[in-house]
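Below you'll find the structures, each written out as structure tokens.
Nothing in this text is a laboratory measurement; each read-out follows from the coordinates by a stated rule. Only a predicted model underlies this, so the values are computations on that prediction, with no experimental measurement involved. Cβ atoms are built from the backbone, for glycine too; each structure is taken alone.
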Structure I
Amino acid sequence: MNKLSRVLFCLFVVLSISCNQTDQNAHKTVFNINLDEGLSSLDPAFSRNQNAIWMNNALYNGLVQIDDSLKTRPSIAKTWEISPDGTLYTFHLRGDVYFHDSPLFKNGIGRRVVAADFAYSFYRLIDPKVISSGSWIFSDKVNGKSAFVAANDSTFQIKLKQPFPPLLSMLTAQYCSVVPHEVVDFYGKDFRQHPVGTGPFKFKYWKEGEVMVLLKNEKYWEKDKDGSRLPHLDAIRATFIGDKQTAFMNFISKKLDFLNDIDGSYRDDILTKSGKVTQKYKGKFVMSTGPFLNTIYLGMLVDSSLAIVKSSPLRKLKIRQAINYAIDKQKMIKYLRNSMGTAGSAGFIPMGMPGFDAKEVTGYTYNPERARQLLKEAGYPDGDGLPEIVLHTTVGYRSLIEYVQGQLDRIGIKTSVEITQGASLRELVSKNGVNFFYGTWIADYPDAENYLSVFYSKNKIPYGPNYTGFNNKAFDNLFEQAYHQPNDEKRYALYRKMDNLVMQQSPVVILYYDKRVNLYQNNISGYSINAQNLLVLKRVVKE
């Protein structure tokens, strides 16, 4: 073969390889998503917001997982037992779950997950050196490291200080994912950008603020109902476009396969006031909606031992009840949310939560006459002599809160609205720095205890999330009684009693229960529909 022939032959080989690679890539299915609020970590110990939860759900597994009905199902733990006194949980692990490949494993091949990995991972959550945002999961429930026991490679135990029936639900949280000590110890804090898990997808690339790529885990252990190995997608590609309108245009132009929620800036373009897709977009994509475990509310500080409360009119029960009756929530949902939500006429526990029952919990519906009567009984007929109340909110909810302001004005309650950045408002609220504030509570796990803990007196600031300073002995007794009730239905009945007590004392105004709104391209199927709005991509198919 002469020199020219060799050159032509090499060129032919290169072109053939290139064409083959292009042809192979053409058959790869990549799920495109945008994380508009950014991402700070891929370490499950810091799964503090939705974007982190979604990505970590693709990268990791825990002992258990939830299904679309929010029921706890096996994951790495195939079975488990709970001791009669409710303080010892014993989990039996699968033997076919392996960590993703990493140079830090022998020969670079991911090793099998064993019970000691869970003991290590769970202690990380309460290890003061880690400062995990998920420390609350175990911090008040166990006595340190000794609470997590690897009896052998396939048997893992958790020893609680006292019974806690929602524990299994809590263990479905992404905080409770298993991680390998070799990799975490090597990278330390930098594990956030060098994740190694057991999940359906494995980490490939992340240029922060721009793009992230996860690839299919070819060795993943779970299978679909028909016996085919999961996941079906070849990759996940995430962008970080902060502007919601730009992200929406990318979805409409099919650069994104999925969009979460509908922003107010383009809501009227997509939805009618009754919540239907407008004619303009009908048939162009799939809109999936349903309950979302998120309660949107107004909080009122009621702890009269605080100096800020002593001069506040909100310390009076009848004022708080009047505010509850004064707001037309149905109208608010229709015109400001395009019917994407359900008026909060029951308790703090949201629609979609197991045990929710609007017939058993008596909340507040629109009744301006009753509101005026309560105002009069409180000593302020038509609001005469009532000091102006400052209502704190964030920019994103300004129109909603200004609507509330107008509604309160109609019965004689004068308010001024103060707009604060989200992080600043959260800090003010967490320090009992404001009397009246906008709030939202998204479920960390699918058990109503997560919502009722907001009113338990022992969770008052600085010890927990009782931001209103609510203190009621009857409530506390029921809350503690629920810890000793393993039967779900009987525990739910206790939850509803507690919720009724909260509504009677009115430290909050329930504006609405949120709705999950997911948009998918028409060629996407197999997606999950759950009230936690947990993005589950392992069963997704892209045609």
Structure II
Amino acid sequence: MRRNDLLRCALTLLVIGSISQGEAMAQKYGGTLRAIVRGNPPDLSIHETVWVSCTAPMSPTYNNLVVFDTFQRKESPDTIRPELAESWQWGSDNQELTFSLRKDVRWHDGKPFTSKDAKHTFDVVRGAATQKLKLNPRKEWYLNVKEIVTNGDHEVTFRLKRPQPALLSMLAAGYSPIYAAHVDPALLRTTSMGTGPFKLKSYVRDQRIELVKNPDYHVQGRPYLDGAHFFIMKSEAAEIGALVGRQVDAGGIVATPLPTKLQLEEANVGLRFIQGIVTGGVNIMINTRKPPFSDPNLRVAVNLAMDRNSLVKSVFQGGAQAGSALLPVPWGSWGPSLDELETLPGFGDPQKNKAEARRLLAEAGYTPEKPLRVKVSTRAIPHYVKSALWAVGELTAVGIQAELDQIEPSLFLAKVFRREFEMGINLTAVGIDDPDPNFYENYTCGSNRNFSDYCNDAFMKKVDEQSVQTDFARRRKMAQALDMQLQREGVRPYLAYMYDYYPHQSYVKNWIPHNIVFSGWRLTEVWLDK
């Protein structure tokens, strides 16, 4: 993407945010929002998931201590607002973060919300409680939390081992709702007990998730909607048909790529689109636990084989941009520049890259007579499969015999957590636009989200060093150097970030997708002009 295009995209983000705030001037009450989620959620517990098919429909049933502003599409520390907290204060040494809590909040069962609930939630998530999560993908986010203490019912303090400016943003993430201390977290895999603007009415697998308005919500006059129905769909054709036939009000939470947008526009049914970017970059998971990819040279060979520009042009028809582990600008604030990316394997001259890949394969003993054979696993979702088929072609071009392995979406992550794959095409999405959760969640030794099982103590020491920095420019430079190191080593090679074109009917107001797909789905401000 040219620099002028990047600037144009950045301006689009600002303009859309301004329009959405203007729409909030003439709200109407009532109606049920009908939206689409792609595939069944593995379960309903946000703290145990890494999938937006859970976070989007379940977020309206919960609240956070703090939250990213609904009306600001690009999230940053400057857009954090109170939710269950009334205010917050950092200690003088930046190693204590104290929240003063609201006193008028009740759980959906009528019991009062207190500081015990906040402490309980993050003690469970960081593994410091007797109750354990079945899957705990964000335990590593809170490695730096020494303890969480309460002072009465309405004050809670996070005490840290060292300063960490990113903590507040992590607590504002869509991944960070407060759970009730009086409810076993295991029960929240099949139900919901929150303080949010909506209550869970029902979940019917393969059909829908239904929410109804919480009449006792602590924010006066909210929500506007009577409810929300999230229809579970497993094919692009079904989604297109539902939108064209006006059976739904808003399209897939993620993702509506450019080719699909063009199809919907051709139908000429008056849909509106909001351009964003899929938070998860298309990347290659490589199982480094066992041969052949325990050999780092073979991982580099795979990286070199991938012509990123070809993926952008052929699969996404120009509706994507190449990138690395940190969300690219202008959508995020941390990613390397285009010039820096061009120095990485898989960027630059594709013919030279592929020639070097063949040389590395030959050095490892793989020839046309004795080729390397691999299975490329991915979710059985159209845009995943298209990227995986493209990757199979790129591998074939350097002499690797690759076979596509499509896995039912709700089963995919369980297989990946068990490391039952050789190589995979995945979208690894960041929970917030900040290096800390990205690096700690995906590259810490032993993290169950560290799918490639990369383990480098020297690398993690550098991650800790960038984490304490309060100067943005200095921290950004340090984070980018770490990102570039990962890409050069072929740890989890990133390919591209797909543009997303959120479709919705014109009467859906304050439908404001954020640059981080896991946030912004509280639906408190959404209303229907019909």
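Please compute mean count of other Cβ atoms within 10 Å over residues 36-43 for structures I, II and give me the label with the greatest value.
On the way: I: 18.1; II: 22.4.
Of structures I, II, the maximum of mean count of other Cβ atoms within 10 Å over residues 36-43 occurs in II.
Could you tell me which structure in I, II was used to calculate distance in nm of label points 7 Å out along Cα→Cβ at positions 236 and 308 as 3.8? Walk me through the numbers on the way to the answer.
Values: I: 3.8; II: 2.3.
Checking each candidate, the match is I.
Out of I, II, choose the structure whose coordinates give log10 I(q)/I(0) by the Debye sum over Cα atoms at q = 0.07, 0.12, 0.13 Å⁻¹ equal to -0.46, -1.23, -1.40 when calculated. Present the calculation step by step, with values, prior to reporting the outcome.
Details: I: -0.46, -1.23, -1.40; II: -0.38, -1.15, -1.36.
Structure I accounts for this read-out.
Going by distance in nm of label points 7 Å out along Cα→Cβ at positions 180 and 292, which of structures I, II comes out largest? Write down the numbers at each step before the final one.
Values: I: 3.6; II: 5.4.
Comparing I, II, the top value of distance in nm of label points 7 Å out along Cα→Cβ at positions 180 and 292 belongs to II.
Which one of I, II has relative contact order in percent (Cα under 8 Å, 6 or more apart), as calculated from the coordinates, equal to 18? Walk me through the numbers on the way to the answer.
Numbers: I: 18; II: 23.
It must be structure I, since only it matches.
Can you spot which of I, II the value 17.6 was calculated from, given it is mean count of other Cβ atoms within 10 Å over residues 252-259?
Numbers: I: 17.6; II: 23.0.
The structure behind it is I.
Going by mean projected area of the Cα convex hull in nm², for residues 228-387 alone, which of structures I, II comes out largest?
Working: I: 15.5; II: 12.2.
The structure with the largest value is I.
Taking distance in nm of label points 7 Å out along Cα→Cβ at positions 404 and 428 for each of I, II, which is largest? Show your work: numbers first, answer last.
Values: I: 1.3; II: 2.3.
Structure II comes out on top.
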